[in-house]
Structure I
Amino acid sequence: MASAYESIAQGLQEAIDHNQGCKVAARTHRPEPVDVAEIRKNLGMTQMEFASKFCISVATLRHWERGDRIPHGPALALLHVVSKEPQAVLRALG
């Protein structure tokens with residue numbers, strides 16, 4: 001079995017290769033983009049209501065809706081869940 005150092009070094013090299021566009025054996029998951037304005041409108045919320053309910057700054061929400069920026073990481077995951085199961089998320093958030 002490889003040492004912890006060798007395992008970490010291999011993982012780091014794979015990450016560098018992947019970032020540079022090289023093919024690597026590692027699997028990556030990139031969620032599809034979401035239409036934030038559509039999600040908000042489907043919920044019948046104003047920008048202020050949506051931002052407040054989901055703990056997003058109004059400025060960030062406006063950037064997403066204009067397309068100046070795109071949500072990523074946990075925000076993107078939350079938006080995917082909201083788009084698919086909005087009532088469950090709203091119930092969970094109280």
Structure II
Amino acid sequence: MPEAGFRVIAGEARCWEGDGGALRYFCGTCASGLYYLNEAMLPRIVDIQSATLDQPEALAPAVQIQCADRLGYMTRLEMLPAFERWPGE
């Protein structure tokens with residue numbers, strides 16, 4: 001999302017500074033990844049981890065990024081058996 005429209009409204013994320021200006025923010029309690037900033041790669045964009053949203057299904061993906069690094073099997077996930085929770089339940 002555009003950085004100008006982003007703000008944290010509760011709590012305080014911890015930051016890990018990676019290579020190339022990458023700033024990875026995570027929960028200081030459980031260490032879940034929250035969001036990512038990198039002005040060089042994604043100028044004025046906040047990459048928010050969709051699994052951390054209260055209603056992630058409300059914001060369906062519009063694009064796929066970093067596909068050059070995608071593992072080969074990722075292109076055919078829909079062909080694999082799917083389980084609501086665990087196999088055998």
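Only the coordinates and a few stated rules stand behind these numbers; no lab work does. These numbers were taken from a predicted model, which means no experiment stands behind them. Cβ atoms are built from the backbone, for glycine too; each structure is taken alone.
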query = Among the shown structures I, II, from which was the value 0 of helix-only ellipticity at 222 nm (-39500 (n - 2.57) for each DSSP H run of 4 or more, over all residues; to 500) calculated?
reply = II
query = Computing distance in nm of label points 7 Å out along Cα→Cβ at positions 21 and 69 gives 1.7 for which of I, II?
reply = II
inquiry  = Out of I, II, which has the highest value for Rg/Rh (Cα atoms, Kirkwood Rh)?
reply    = I
inquiry  = Quick check: 3.3 is what I get for distance in nm of label points 7 Å out along Cα→Cβ at positions 5 and 29, calculated from one of I, II. Which structure matches?
reply    = I
query = I, II: which one has distance in nm of label points 7 Å out along Cα→Cβ at positions 13 and 77, as calculated, at 3.0?
reply = I
ask   = So relative contact order in percent (Cα under 8 Å, 6 or more apart), computed for just one structure, reads 19; which one of I, II is that?
value = II
